[in-house]
Structure I
């Protein structure tokens, strides 16, 4: 299993196609990277060179792909000089892309009501998974995406056109892209943004789950990505309702291909506690294996 990633990760000379900037020093980059676009699955990430003069790459989650056109989208918030340099790159610039890396999410058709929870820069994998499920016909998938942020969201919010039974009154703000796919989304923030739930995104998830009848709960599976405290809270919510839950971990990493083990975290296994590398053993893990009760 430690070598399962070999042959699935590609190094290619990508090309920056466009950059979109949003408040809070947030950026979405569209990068031409055909090999990565062809193989990426929701939950996978790329390791990008930020600038020719900065040797260390940065790991970024993939938000969208178009295998036919050969591009990937990544979303990030500037934290430090490396990502500031990446944000300053211009259309046409070469960007070295290593990816796709990691094991992604594995939705189970027996639980087609997929509740996706994304916090901050943990939003991209949720968008990727929602778009992928919207195009699948192997089950009656019914994705719901909940997103939380304390800074402005990296898109123009608008009232949703999709009714979500059990959603708290007044929580109507949504991501337009998902609405266009027919995928309902709702937003949470403690910053007072209109139409958003006033609180943490995990509290919104808890409120929605509390309104679901037992028959619907039996069909729900949770997927999450975001800061560690948010993921721990998600695991607690999942336990409260006895729901399966997969989480994508965020961790500092150097090589991103399993060599340095700098991103190792403790995970409970059938044989007891073990150290697993977030890059190639994850980044997606069973929530209960990472966050003990």
Structure II
């Protein structure tokens, strides 16, 4: 495949390790009417990383690894961090005891606008809330020159080349762990673009959950959303296919679930997903060897 990688600009963006957040009141009500209090977005997770199960946790919208955000008063600064950061980008801690340690961007979460970064367990023990993390943002604007019907976003060119994507005529064959019908996608629909954040897989129907084998979704899984076009926002469109990365855990709120951040879309269905249980960025990018 030929890319326009040589035309892209690599730029530094800076974020701060965020504090965990709970709303007031601190509980949430699930679709069965039960009251739930559990960890949610933000902070440092010592036992939840890319590659771990995204379902079955006593948690809500929990993000893997370390969550960072730019807290400058100018919203434009956090826009740059969230929109320009891409899966596979290198991230370096530039303050505190863990200064100099490197990690990798694994996703982005909408709403609270966090960028998610994976660090090894030894580094996690040294990181403190408030530490600064600088990301080498690179990848937005990437094009596959011979496939104009396939749009790319939110992924580092080097990471893209490690996913095992192959050419087959006019189509790109993309390994995925799951094929998910667009009809069960929830929160995050209708945004004006997909260069930030994610949208959620609803898992409240047990029959659908079993039919599509969604109980074993993992953070970092590459998944195909069937009949979904993400060219200019997220819409239902028969024949279209989009591929994304699972970026956060399951949720208790109605309309929510494990979040998917888009990396590929084709409104004309020029993406051919093939099932591969190892289609997870933790494996493909060599982030972890213990899954």
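The numbers here are math on the coordinates, done by the rules we state, and not lab data. Keep in mind the model is a prediction, meaning the values are calculated, not measured. Cβ atoms are built from the backbone, for glycine too; each structure is taken alone.
Brief remarks follow.
- Read-out mean count of other Cβ atoms within 10 Å over residues 86-93, computed value 23.8, structure in I, II: II
- Source structure of the calculated read-out (relative contact order in percent (Cα under 8 Å, 6 or more apart), 17) within I, II: I.
- When FRET efficiency 1/(1 + (r/R0)^6) of positions 38 and 134 (r between Cβ atoms, R0 = 35 Å, to 0.05) is worked out for each of I, II, structure I gives the greatest result.
- Identity of the structure behind -2000 (criterion: helix-only ellipticity at 222 nm (-39500 (n - 2.57) for each DSSP H run of 4 or more, over all residues; to 500), calculated), options I, II: II
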